[in-house]
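The numbers here are math on the coordinates, done by the rules we state, and not lab data. In this text, all values refer to a predicted model and were calculated from it rather than measured experimentally. Cβ atoms are built from the backbone, for glycine too; each structure is taken alone.
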Structure 1
Amino acid sequence: MTTEVLGSFSFAETPTVGGSPVLLNAGGITSISADITANRPAAGIAGRIFLDTTLNKFYLDDGAVWIDLTSVPLIDGTANQITVVDGTNVTPSVVSIADNPILPGTGSFRPPSGTTAQRPVGVAGDMRFNSTNALLEKYTGAYWGPLGLVLQQVTGTIAAASGTTTVPLDNTAPLITEGWQIWTSSFTPISATSRIIVQFGITSSHSTTGTNIMSLFAGTTNIGCAAGRTDSVTNTAVPLNITQVYAPGSTASITFSARLGNSANGTSRCNSIGASTLGGALVSSYIITEIE
């Protein structure tokens with residue numbers, strides 16, 4: 001081979017490829033050559049480089065075997081955890097989370113966490129930990145809410161009390177101005193399509209014969225009633241209970257309240273039988289539950 005050189009050039013004393021020495025003329029045999037796979041010589045002269053024109057790959061002779069210089073290291077995946085699609089010399093390998101993954105181990109996993117104010121713009125199916133409420137929550141496509149059917153619950157105590165405002169016993173729904181208030185609670189729904197269940201009960205009595213009438217209001221609208229007869233024996237105990245399902249249709253704040261009154265003049269009592277409250281133990285609770 002004849003090479004015409006304008007000026008001068010030189011090789012390093014021991015050129016290398018991938019950390020292995022490359023011999024430009026090893027044992028009198030051309031050390032860089034190209035041919036089809038079938039014509040690749042047997043390995044045995046360290047440093048030779050062979051371009052396989054069949055596979056379009058470079059190989060290095062390490063003195064014992066030909067090493068593929070263009071191969072992509074094999075990456076193994078794990079079933080139901082990591083999926084690996086092996087690449088080639090011109091396309092990269094792809095590592096991704098498997099469909100329907102199963103998390104290994106016996107410990108735990110931690111989803112993104114933040115306050116209610118830090119909620120992102122959600123996509124249906126998103127999940128996070130709400131550090132304000134200390135609850136896992138999901139995004140439905142319309143709103144963020146806790147996992148499960150129960151979105152929120154509010155409770156409160158109904159104490160012993162009395163009043164004298166009457167409620168007419170007729171064929172009209174009691175008004176917000178009739179009777180007297182025994183409890184009230186402000187409630188803001190999470191979803192406009194949810195249902196709200198209001199549950200409560202009291203032990204009532206009255207100073208004369210008549211009918212104790214208890215009503216539940218959403219704002220000023222009567223959404224449920226219960227009634228019980230107070231007989232001729234003064235201050236006979238009359239249990240009254242209401243369980244009402246209410247669909248607000250919006251996420252606007254609602255003021256729930258309950259009122260008690262008798263159809264006859266006199267004193268009606270809530271959680272009190274006359275002056276007796278059983279040592280203060282005659283109390284009850286209201287429960288307001290929002291469900292999807």
Structure 2
Amino acid sequence: MSLENRRKEFGTLCNNFVHKKPDPLIAVAPIKYLDYLRLHLAIMVYMSKCLPKRELELDESALLKVFSENKNFIKNCTPNGMLVPKRHLILEYNLVVQAFFTVMNSLRIGHMITSWHIPLNIRFKDSEVNQENLKRHHPTEHIHSDSWAGESADSVTVMIPLLGDTERNRVDYYSPPEDFEENWLGPLPSYQDGAHIAAKYRKVEMPFPIGYVNLTDFASLHASARYPNAGPRVSIDTTFTIPRNRNKEDKEKIHPWRENERISHQELGEIGETKLFFFPDSEDDQVDSKGGFKHPTNLIIKNLL
């Protein structure tokens with residue numbers, strides 16, 4: 001698949017909603033105010049339930065402060081800042097998914113989405129980088145494509161900054177060169193193994209504001225970034241696939257462990273209505289992420305009817 005084709009396909013996707021494009025493969029779309037408030041509230045309720053005392057905290061500043069103070073005692077927080085859903089968080093997590101779907105469905109792109117990656121990630125990034133995390137296979141602070149962690153190269157990344165300091169604790173984006181090659185995408189042992197590819201990219205100067213959805217084609221790269229005097233930040237990220245115009249002999253690039261982490265747009269819209277995301281593990285159960293190529297949860301989709 002050529003860079004030109006990716007730009008055309010991404011442009012077709014973006015024609016469905018109001019947006020700005022800081023780069024041909026990056027779109028920033030405003031969220032309806034009430035939809036944002038619903039998602040913001042759902043995230044704060046979810047995060048409160050992650051705290052050791054499970055006490056509800058709906059003041060954003062107070063919540064971020066207590067989260068930072070207790071970060072070493074929040075058992076479902078991974079070194080990469082992922083707040084992994086566990087058994088005691090089932091209700092709260094499904095409410096987040098419902099609110100997230102409402103935001104995404106308002107973009108009117110459901111007819112173009114062939115599958116979503118699940119479960120979606122709720123991520124807490126503290127004001128300082130976890131140095132131990134940088135030694136792992138896939139720290140988000142290294143410039144990367146999510147395809148390097150095994151997700152489908154046919155995908156578009158979705159990021160929604162929600163709480164905290166998204167000016168100095170943010171995600172930076174990178175634009176591919178004109179000589180982009182499709183074989184740059186696909187699973188790699190680590191993000192560092194893609195450093196020679198990332199060196200070819202150009203940083204895109206753009207904000208990471210609250211109240212907007214960021215959509216990026218997988219040919220773009222990104223990385224978590226901290227700037228001086230950064231505060232903590234909370235955001236949601238996941239991916240979805242769209243139809244691709246490629247040669248018949250070219251297969252979808254996806255790690256086998258990621259193939260079962262998919263759901264249709266219609267099914268995602270049924271979560272909390274006729275279906276439920278169920279997580280059987282307690283917060284003391286550690287789920288093997290298989291070197292970063294599998295989501296660190298055991299997700300079961302249950303029918304409610």
Structure 3
Amino acid sequence: MTPRMVSLTIDDQPVEVPEGSTIMQACAQLGIDTPTLCYGETLRPANACRVCVVELEGARVLAPACARPVEPDMVIKTDSERVRHSRKMVMEFLASSTDLSTTPVAAGYLERYEARPERYGPPAPPDPDRDRRRTGHHEEPDGQTAATVYTPVKVDNDLYVRDYSKCILCYKCVDACGEQWQNSFAITVAGRGFDARISTEYANPLPDSACVYCGNCIAVCPTGALMFASEHDLRDAGSWDESQQTQTDTICPYCGVGCNLTLHVQDNEIVKVTSPDDHDITRGNLCIKGRFGFQHVRPKGRPDAG
């Protein structure tokens with residue numbers, strides 16, 4: 001059945017898209033690059049980062065392009081002064097409070113919108129007890145430093161590392177762990193306002209939670225807050241180099257489902273495993289064996305075969 005088409009105007013350009021499309025999809029059809037940090041093809045939009053907002057003629061507030069469906073005769077501006085100012089402020093707030101050093105697109109967005117997060121002052125002293133903050137109990141800021149979401153790196157298992165100093169609260173890991181994919185519900189959002197953070201139940205270590213170590217939260221994390229332990233160790237050693245990595249597609253050998261794997265290899269060693277988002281079976285998701293069961297290919301301490 002042919003879908004009904006909707007006509008609208010974006011940046012003075014007419015466009016027709018199928019009914020039910022989002023503004024972001026309509027922008028993509030025109031070749032307009034819409035910035036986003038929280039959007040993912042395999043999850044329902046959470047409207048969390050607000051970097052993708054656009055201006056709708058006649059609307060009081062800016063709308064998130066990732067989630068707002070198109071409507072007939074919409075008139076949209078994606079690069080107006082109001083849009084650029086909003087995107088600049090969002091990037092400044094995020095960059096002044098969060099470590100975006102492993103967010104691939106962040107530097108480009110900061111430059112694109114002339115954001116200056118340093119104008120909020122130097123980072124405030126870290127709070128090692130952020131995980132234990134009680135909702136509604138806030139300390140008055142000193143007005144001289146920028147509050148941050150710093151928390152010590154959590155290394156409580158051998159498979160992946162959690163560094164919530166890099167978390168922008170996009171909710172993608174919670175959605176992937178919860179009802180949209182894994183249904184483990186090992187993590188959720190604790191706290192409110194600036195004290196909100198991703199947490200296990202009662203902030204317990206991951207091995208004491210409901211986590212099944214599928215790693216699907218890592219697959220959707222846009223900032224590197226969740227990372228393979230192998231990647232984290234290489235980054236710490238200063239030897240992580242994506243330009244020297246190769247990617248090889250293969251089939252997971254552990255069962256008959258037929259999940260596609262992409263092996264990321266550096267210096268003749270597998271450093272992480274992903275799965276294509278557009279694969280009919282996995283949609284980017286794997287189980288613990290597919291995601292982490294690659295150590296047997298090259299055991300630790302094995303001499304270089306070359």
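When distance in nm of label points 7 Å out along Cα→Cβ at positions 75 and 283 is calculated for each of the structures 1, 2, 3, which structure yields the highest value?
Across 1, 2, 3, distance in nm of label points 7 Å out along Cα→Cβ at positions 75 and 283 peaks for 1.
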Query raised in the report: Taking percent of Cα pairs over 29 Å apart from the coordinates of each of 1, 2, 3, which one would give 31?
Result: 2
Query raised in the report: Taking relative contact order in percent (Cα under 8 Å, 6 or more apart) for each of 1, 2, 3, which is largest?
Result: 2
Query raised in the report: One of 1, 2, 3 was used to compute FRET efficiency 1/(1 + (r/R0)^6) of positions 43 and 219 (r between Cβ atoms, R0 = 35 Å, to 0.05), and the answer was 1.00. Which one was it?
Result: 3
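Which structure, out of 1, 2, 3, was distance in nm of label points 7 Å out along Cα→Cβ at positions 67 and 187 calculated from, if the result is 7.3?
Among 1, 2, 3, the structure yielding 7.3 for distance in nm of label points 7 Å out along Cα→Cβ at positions 67 and 187 is 1.
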